[in-house]
Structure I
Amino acid sequence: MPLLAIESLHVHFDTPEGRVEAVRGVDLSLEPGETLAVVGESGAGKSQLFHAAMGLLPRNARTSGSIRFAGTELLNQPAGVLNRYRGKRIGMIFQDPMTALNPLLTIGRQLTEVLEVHQGVKPRAARQQAIAMLDQVQISDAARRFSSYPHELSGGMRQRVMIAMSLLCQPELLIADEPTTALDVTVQSSIMALLREIGHSRGMALILITHDLPLAGGLCDRVAVMRHGQVVEQNSVENVFYHPQHSYTQHLLSASGFAYDCAPQQQCTPPAVNQPPKE
């Protein structure tokens with residue numbers, strides 16, 4: 001049984017200007033421990049796809065289809081059902097940690113709250129576990145940073161706090177929505193290395209939502225390419241990078257600096273100098 005199974009998912013929004021189709025008939029699945037990148041340009045429907053799974057869509061959203069996690073239907077379920085999964089068995093890293101973190105609470109309080117709410121951990125034990133997790137995501141002087149407010153941390157450190165928060169309950173699935181947006185290249189690399197290391201050590205499944213194909217190639221087993229709310233191609237990282245079948249995938253690769261010599265109806269082979277990143 002797949003850990004996550006999405007079937008015929010449709011998401012649209014009712015707006016004053018009319019109906020806006022965000023996700024149109026998407027089918028995706030993810031096995032335990034697998035890493036999947038969902039790539040595409042802004043507006044392709046990547047985030048809405050997984051916000052639907054987490055019950056985070058706005059009130060004007062309408063959905064149909066099926067999203068099952070470990071065999072349990074999540075789509076259109078009440079908060080009481082979803083709260084048994086989100087944060088506990090499914091973690092999520094959001095794009096902007098400054099909006100995802102509460103500016104009025106210390107990061108320590110925000111971390112311990114996750115453990116107290118989802119696992120019933122007592123405050124002293126929650127503090128110890130939270131500091132240990134800050135250490136694990138490589139935040140220096142974690143005990144001191146525990147008492148910091150979000151605005152006192154750099155962008156990279158705030159993103160590490162978000163990773164720590166999403167991992168505290170040891171989820172089976174982590175959804176990372178553009179986790180390196182607005183970070184410099186050096187910090188991006190360290191964040192991706194951290195996610196890869198933690199995912200491998202825990203056997204955790206990972207979904208990376210990104211517009212950056214090279215980033216996906218360095219982290220994931222499989223890639224699904226989205227355009228206009230649909231998955232136009234999905235395959236292993238190797239096949240997507242070396243033998244892309246859809247013209248839009250070829251366009252994304254070319255825009256990322258990968259040059260392909262593709263004749264119609266033929267597979268594409270990149271030159272040796274432009275190979276995708278390897279671990």
Structure II
Amino acid sequence: MLKIFLYVSVGLILLFLSVKFLEERGIYFPISYIDIYPKDIGLKYQDLYIKTKDNLLINAWFIPKEDSKYLVLFCHGNAGNISHRLEKVSFLYNLGLSILIFDYRGYGKSQGKPKEDGFYKDTESIYEFLVNEYKILPERIILYGESLGTAVAIELASKRKVKALILEGAFSRGKDMAKRIYPFLPNFFFSNSFDSLNRIKKITSPKLFLHSKDDEIVPFSLAKKLFDAAPPPKKLVELTGDHNSCFLDAKESYLLSINNFIKELQ
């Protein structure tokens with residue numbers, strides 16, 4: 001019996017460590033090569049390197065729109081880099097918004113290695129740069145989170161003042177996503193990573209949720225779970241199409257929803 005207990009215990013420990021390893025490795029898919037620059041699609045921009053509190057340089061593009069009322073601080077998803085979001089950035093620019101989009105540590109030309117708490121440091125450093133160096137009032141900053149970036153945007157908004165949040169492809173927390181991959185494992189196997197579910201309860205700024213009913217990566221139910229936990233004002237817009245292409249597949253609804261949301265901001 002003792003041997004059986006030891007074998008089972010060792011097996012559970014190895015399984016636990018394997019899940020932790022895969023949970024970490026399955027989150028981040030950075031690409032260092034920059035495919036395209038804003039100037040290649042006719043956008044004037046400033047190429048910035050902003051230092052974090054732990055002394056890493058984070059690459060960002062500031063794309064100013066003349067006479068814009070708001071600036072979008074764009075937190076992208078878990079794969080690629082800022083050059084893979086330029087089509088979406090151009091949509092936001094054409095809605096009359098200035099944009100600052102940045103690469104997390106380990107992505108694109110940014111230094112360091114991807115890590116959850118590092119992402120939070122990166123975003124806070126970018127925010128402080130905008131407020132302190134570019135003199136952008138917090139009342140002018142709209143956080144845009146995309147997929148994993150929704151958790152990053154929510155974390156920042158839970159402790160810093162912003163005008164509003166736009167959350168595309170959001171999920172409730174990392175544990176809920178991991179449970180989809182390993183439905184047979186108990187909850188204690190999973191970390192409390194990217195816990196938007198608790199953080200969003202602190203955010204009273206207006207929130208726009210955009211999510212595809214066809215999303216093959218983040219179930220609509222997880223976005224709805226997060227939406228239900230969020231205090232008002234809030235709005236949930238159902239799009240169509242894949243996780244990464246719904247902004248194109250449902251372009252008209254996507255653009256109209258954002259445009260109306262911005263117009264309604266007081």
Structure III
Amino acid sequence: MKKIIAIDIGNSETNVGVGNSTKWESYRYTTRKTITSDELLMMFKTTIDLSKLNDKAVDGVIVCSVVPQITDSVVSAISEFTTKDVLVVGPGIKTGLKVNIDNPKELGPDRIANSVGGFKKTNKEVVIVDLGTATTFDVVNSNKEYLGGSIAPGIKISLDALISKTSSLKSVELKEPDKVIGKNTYEAIQSGLVLGHASMIDSMLEKIVLESNLSPGVVITGGLGTLIQPVLNINSSYEKNLTLDGLEEIYNLNN
């Protein structure tokens with residue numbers, strides 16, 4: 001299979017994957033909106049195995065970004081590794097996905113990649129739940145048509161807001177609590193954040209199914225997906241590299 005470099009620039013983290021859907025070697029960096037291409041290049045050089053990145057080993061590069069301030073810097077930095085063209089997900093790029101919303105340009109490239117990856121994984125109508133900075137829901141029918149979605153505040157944003165707007169509440173470790181009914185403030189916050197967020201996702205998925213009249217598969221992804229997916233009531237699977245898989249599919253469609 002072709003080996004590519006796939007880069008997902010998110011609001012909190014930038015995920016760089018080297019390989020393909022069979023096996024990704026992935027590297028995560030904190031997204032900084034003021035970072036330069038030289039700084040990025042040094043970060044890449046100190047983490048990515050350069051011996052595996054050369055023009056013979058790498059077929060090409062694809063990037064999706066929700067942080068336009070640094071997209072050009074990332075493209076410039078990664079171009080130092082290879083002379084292959086860098087494909088940036090945006091207008092004019094083939095995705096194989098028909099976007100049926102009021103303004104298709106509003107749909108973030110990461111959500112496009114997730115939708116493409118989710119449909120490829122299930123090969124049927126699917127709802128993708130991405131637990132990152134925000135918790136997003138994306139709905140795709142059996143005709144690979146994007147029907148729309150939903151956006152909720154992510155768990156970490158909720159926790160930050162809670163402790164910044166209250167005088168006595170402190171931060172907690174994000175892990176599954178032993179009980180729903182906390183016996184102290186620490187346990188109560190954990191319960192509300194983790195189990196409350198899981199309940200929100202379960203309820204939203206039920207409402208999506210009722211409204212869409214679909215029988216979708218459910219794919220969970222995102223950094224906090226491993227925390228939430230095990231405590232969901234609805235059947236689902238977790239895919240760590242779903243966005244990278246979607247980017248690979250988009251890359252193949254354009255090459």
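Just so it is clear, none of the values below were taken in a lab; they were calculated from the coordinates. Since this is a predicted model, take the numbers as computed values, not measurements. Cβ atoms are built from the backbone, for glycine too; each structure is taken alone.
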- Note on the structure: Value 19 of relative contact order in percent (Cα under 8 Å, 6 or more apart) was derived from the coordinates of, among I, II, III, structure III
- Once distance in nm of label points 7 Å out along Cα→Cβ at positions 36 and 124 is calculated for every structure in I, II, III, which label goes with the largest value? III
